[in-house]
Structure P
Amino acid sequence: MTDDRQTIACLDLEGVLVPEIWIAVAERTGIDALRRTTRDEPDYDVLMQYRLDLLAEHGLGL
């Protein structure tokens, strides 16, 4: 008898297996405030709006 069940493993790629992209963006742009992460602002929507606003203030976009 074979076991046809699948096993799925999920994890947070960014910051776990690869560095936080926003840290690299902060270093590249010189905008230190972009170092803010979900440890600082647990509400992801609020954090992303903060980042987008910062980018706009500096004439940058995604």
Structure Q
Amino acid sequence: MTEILKKNGEQANQAWRDMAKDLLQQLVGRGIAVHLAEAEVRSLLYAALAELKKADARRA
């Protein structure tokens, strides 16, 4: 995760997409229904985004 935070622009976007894809594949591979796995990954990414926004606000 810390490597993703060091990236910017398209590199960061691609890293987040790759991580989401990997997580989704892992969840589905463990028997989680696709729609539930998608919801879990989406929730995780929104939580990460919220934390990043908080960190940016503290630095401003």
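Match the computed value 42, 20, 15 of Cα extents along the principal axes in Å to one of the structures P, Q, and report its label. Comparing all candidates, it corresponds to Q.
If helix-only ellipticity at 222 nm (-39500 (n - 2.57) for each DSSP H run of 4 or more, over all residues; to 500) comes out at -28500 when worked out from the coordinates, which of P, Q was used? Label of the source structure: Q. One of P, Q was used to calculate distance in nm of label points 7 Å out along Cα→Cβ at positions 22 and 38, giving 1.0; which? Only structure P yields this read-out.
To test your reading of the models, identify which of P, Q gives 11.0 for mean count of other Cβ atoms within 10 Å over residues 30-37 when calculated.
Q
Any read-out appearing in this document is the output of simple, stated calculations on the displayed coordinates, not a laboratory observation. Note that the coordinates shown come from a computational prediction; the quantities given were computed from them, not determined experimentally. Cβ atoms are built from the backbone, for glycine too; each structure is taken alone.
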